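Engineer: Each structure below appears as structure tokens.
Read the figures in this text as sums done on the coordinates, not as results from a lab. Keep in mind that what you see is a predicted model, and the values were worked out from it rather than measured. Cβ atoms are built from the backbone, for glycine too; each structure is taken alone.
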Structure I
């Protein structure tokens with residue numbers, strides 16, 4: 001029984017990040033706000049959405065997002081407003097166009113380059129030494145006797 005209560009408290013603590021005073025009266029607007037806030041990153045918590053975060057800044061972002069929606073902004077306008085204010089860092093899944101293409105494809109490209117360099121290095125490696133020829137053996141004996 002104690003385990004069940006502990007599990008319920010842990011689940012409830014993450015589900016209750018949106019406080020009752022933040023919830024909008026209009027259920028449709030609230031649903032839009034929740035959907036949008038799940039795609040926005042909390043600048044304090046790193047890789048946690050503002051919908052799940054209990055940080056004060058996440059709370060302020062949730063309130064700001066709801067204010068924008070109440071003022072009549074579309075979903076994209078509200079998100080664009082937050083991105084303009086806080087940068088693309090607030091997006092949990094940043095855009096894959098423009099300059100960000102370099103960031104998305106740089107790591108796989110560098111891996112392929114590293115594999116190519118490794119392959120070329122292994123292929124150019126000197127062959128294993130072969131047995132000494134008769135003249136080389138005679139020269140070695142001569143050197144060792146001196």
Structure II
């Protein structure tokens with residue numbers, strides 16, 4: 001997909017266009033980076049680390065989407081758009097999709113057992129998202 005494909009998602013009402021502010025963009029990055037830092041702390045319970053890593057991934061992914069002037073009300077779509085917004089690979093997006101499914105099982109069905117391999121993959125991909133997002137620079141006006 002390309003940015004024009006994001007425009008197609010606007011036409012189907014899956015995304016909205018909305019200019020971001022620099023303060024919003026920086027706030028999302030700050031929130032994501034703090035959570036990512038805490039998620040790396042092995043002294044925390046795996047469930048806490050997973051929650052922190054997942055929410056870091058979402059904040060950073062949303063920052064990328066907002067930088068491009070789009071907004072989504074659906075968490076999964078924010079992750080799927082990373083291919084267009086920062087050039088993330090499909091394999092990396094599948095890791096985030098797996099984390100999203102696990103997050104939903106935890107939130108809505110009480111399945112809180114965290115697979116260490118998923119947590120490690122989530123941390124790795126979230127760090128890669130952070131690298132890309134931190135290179136975006138100022139929000140286009």
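Engineer: Matching task: -22500 is the computed value of helix-only ellipticity at 222 nm (-39500 (n - 2.57) for each DSSP H run of 4 or more, over all residues; to 500). Pick the structure from I, II. Before the final figure, lay out each step's value.
Structural biologist: Details: I: -20000; II: -22500.
It must be structure II, since only it matches.
Engineer: Here's something else I'd like to know. On Kirkwood radius over Cα pairs in Å, which of the structures labelled I, II is highest?
Structural biologist: Details: I: 20.6; II: 15.2.
The maximum falls on structure I.
Engineer: When you work out relative contact order in percent (Cα under 8 Å, 6 or more apart) for each of the structures I, II, which one comes out largest?
Structural biologist: Largest calculated value belongs to II.
Engineer: Upon calculation of mean count of other Cβ atoms within 10 Å over residues 67-74 from the atomic coordinates, which of the structures I, II produces 17.2?
Structural biologist: Values: I: 13.9; II: 17.2.
Answer by label: II.
Engineer: To test your reading of the models, identify which of I, II gives 1.8 for distance in nm of label points 7 Å out along Cα→Cβ at positions 35 and 83 when calculated. Before the final figure, lay out the partial values.
Structural biologist: Values: I: 1.8; II: 2.4.
Label of the originating structure: I.
Engineer: For which of the structures I, II does the calculation of FRET efficiency 1/(1 + (r/R0)^6) of positions 43 and 131 (r between Cβ atoms, R0 = 35 Å, to 0.05) return 0.00?
Structural biologist: Numbers: I: 0.00; II: 0.90.
Matching structure: I.
Engineer: If you work out distance in nm of label points 7 Å out along Cα→Cβ at positions 59 and 75 for I, II, which one comes out largest?
Structural biologist: I
Engineer: Given a value of 3.6 for distance in nm of label points 7 Å out along Cα→Cβ at positions 19 and 107, point me to the structure among I, II it was derived from.
Structural biologist: Numbers: I: 3.6; II: 3.1.
Matching structure: I.
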